Structures are given as C-alpha cells and as structure tokens.
Structure P
C-alpha cells in the first residue's frame, strides 16, 4: 500500500489499493428434520475487483486481475449419542479470473473441492478421543491449468484419559497414515547455480509433516 521502490530490483512500482470492491451473495437452508442431525446447504457467489497474485521468485504479492467465484457448501452435524459428535463439511468452488488473458483464466492456488470430517467422543467415562480427516482436492498452479498440485488427504487423531477432573493425559497422532503431502505448492520461474540465466519454470513446495506424536499431561488449577 505504501511501496514506492521494489526492494529487490530498485525499480519504481505503483502501490496497491488497500481495499478493493467485492460483491457477494449467499442462499442457504438448514434442516433439523432428522432427530439429532443438523444439516445445512448454501450456494454462494463472489466477485473481487482485484485478486492478490503471489510472485514466487520475489516472495511478494501483487495486485492482479478481477475474479469471479461461485460454489456450494454442505455442513452436517450428527449426535448419535450424548457423548459422540460426527461432523461432515463438503465444499466445491469454481474460481476464474473474469478478465481473459493469453496466459489463461484459472486462479492459481484455488482448490476446487475441500472435505473435512470428524468423530469426537467426549467424557465416555474417563475417556475421550477424536479422529479428523482433511481432504484438499487438486488445484491449478498456473493460469492455463497446465500444471496442477496433487490432492492431499491427512488423518489426525487423539485420545485422552482423565485420572481426576483436573488431571488428564492425552496422546495426539498427526498424519496417522504418514501420507506424503505438501503443505503448500507454487509454480514459478527460478534459477539455481549452474542453470541458464533466464532460469526455468518449476514446481516449488513445502512438504507436509510426516507422522508424529505428542503426549500431553495437563493439570487444571
């Protein structure tokens, strides 16, 4: 918003508008017709006057083209017993730049589908526990959609035992099935020593954490 000079190249640059116009609408419905089940669905639409685009090699963002997104979300909560909760959230998203350009109209980094689900047990005697699943569908890494990030699925879990109302032991397991995923993925031009001066287009990523464990002993005063 206040930049005048590119800190890397020293070239003059124009500052970005701090707030751009956006318009959105949502239409939804919720039902509790089935006992112990609450379910809702929503259709939504959103336009943004300028998308922030990530410039990978410089590690900065810049104001980009306007965009249009629409999708549907479905959320369900089920409580089969007083001590158990089941959640399911599903979302689908269609994201495109609304001004066409030769490089393409896909918005890099915009997932098309996301699913999260979980089962939680609370106070089943001294025991408690939960199991969570997160799915992020494949998504484009460039405007032409010729390079895409792979979908990822990660399952986490936890179990706990209360020795007393104040003293509890808990075990967390992250990425239970040791899935090989990436926390974030980008596609841009970069150059390593020995490569041509113009660099090369390639996928850059931060790998997800492998299976890991955490044990917590807590006491509430």
Structure Q
C-alpha cells in the first residue's frame, strides 16, 4: 500500500510539474485519436446508415461481416497496415512507417467497424415511421435519410465517442506502426506499457490517470449534449 501511495504522489507531482515526457505522450495520443476518429466517422457512419436503411441482396452477410470486424484484433490490423506501408510494401516509398500518420491509418481501420455497427444498431432501434413521414412531407430519399440521421444524432454521437474511446486506449497498432519513438510517436498507452516494464510505475500511473481523465471528460461532454 505504501508503494502505491508513494507512486501516486510522484505521479501527481509529474502531472503538476508538466513533465515533458507526459505532455508529449498526451499530445500525441489526443491528436492521433482525434484524426483517427474523424476519418473513421466519415467512413463508418455512412456505412452504418446505408446498411440500416437499404435493402439489398447479401445484406445479412454484410451485417455478419461487420459484426466480425468488431472483434478484429489490433495486432492483425497493425500487421496488415505494416505490410502495406513498410519499405517492401506497395506504399513503402512514402515513408509512412513509424510516423503518426501510420498510426492514424491503423486506428482508423480499427474504429470504422465500431462506428458503423453502433450506427446500424441505432437506426435499427429507431421509429420506423421517421422516413415514411419525411417522404410524405415532401422530402426526397436523400433528405429523408438526412432527417433520420438528425433525429438519431445522439445515438450516432455515442458511436463516435465509442470509436474515440477505442482508439485512444489502443496499444498494439500504436506500437507496431508508430514504433514508440520518444517525443514523436509515443502515446500514453505505449508509454504506460514501456515505463511499467522498466519499473517506472509512477510515470505509468501518471499517464494512466490522464488517460482516465480524458475518457471521463469525453463522456461528460456527451452527457451534456444529450441533456441539451
């Protein structure tokens, strides 16, 4: 117990002193996660909406495939992206490996199925009269779908929050594609894993506290918007 209390005091001291390693890891984590969430939302939300409102042959297979991707291991995503952007891969000439851009690519792939599935579930649970009512009032097919998205905006926002929470807590992709380079691609999660392994429990605890604080702030923001 003394070990934990002393480590907690040291961790709080590192946070209060704005330790450079802590600040760099937090900055990289937040920036990479925001970009990954944005790109994943641009792909995942329209995919979820399309699966929710459209009827086409093979829809059940597509939904099953999407559900399967929800359990996609992060190391598999990292391995796939690594093979594409490494020096021997088709995109090796762009020098993306061990950069924040590589981490964004991998985390975007990881978050797309999550956002699409959450969006699909939100639409399936919606009132089925929304689109017919919008069509009756003169909206076109595209306008009626937009009306549906507006009505379900809080559920879709929850999908975005879930995607953000998934990528900011991710370790495997960040380690494989970012390389855990200090001050450049080191994130909070990779720093926690490395520093704890080195015996620097206080630094890992400081980053863990910040990581939990970020998750809390994001969820409080979502609750605020829902109450508004």
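Of the structures labelled P, Q, one was used to calculate relative contact order in percent (Cα under 8 Å, 6 or more apart), giving 11. Name it.
P
Match the computed value 2.6 of distance in nm of label points 7 Å out along Cα→Cβ at positions 176 and 200 to one of the structures P, Q, and report its label.
That value comes from structure Q.
Give the label, chosen from P, Q, of the structure having the highest value of mean count of other Cβ atoms within 10 Å over residues 88-95.
Of structures P, Q, the maximum of mean count of other Cβ atoms within 10 Å over residues 88-95 occurs in P.
Between structures P, Q, where is distance in nm of label points 7 Å out along Cα→Cβ at positions 32 and 184 highest?
Largest value of distance in nm of label points 7 Å out along Cα→Cβ at positions 32 and 184: P.
Please compute distance in nm of label points 7 Å out along Cα→Cβ at positions 80 and 96 for structures P, Q and give me the label with the greatest value.
P
So if we calculate mean count of other Cβ atoms within 10 Å over residues 192-199 for every structure here (P, Q), which label has the highest result?
Checked P, Q; max of mean count of other Cβ atoms within 10 Å over residues 192-199 sits with Q.
Where does the value 22.7, 66 come from, among P, Q, when Rg and Dmax of the Cα atoms in Å is the thing being computed?
P
With helix-only ellipticity at 222 nm (-39500 (n - 2.57) for each DSSP H run of 4 or more, over all residues; to 500) derived from the coordinates and found to be 0, which of P, Q does the value describe?
Comparing all candidates, it corresponds to P.
Read-outs: derived from the displayed coordinates by stated rules, not from any lab. Being a predicted model, the structure only gives us computed values, none of them experimental. Cβ atoms are built from the backbone, for glycine too; each structure is taken alone.
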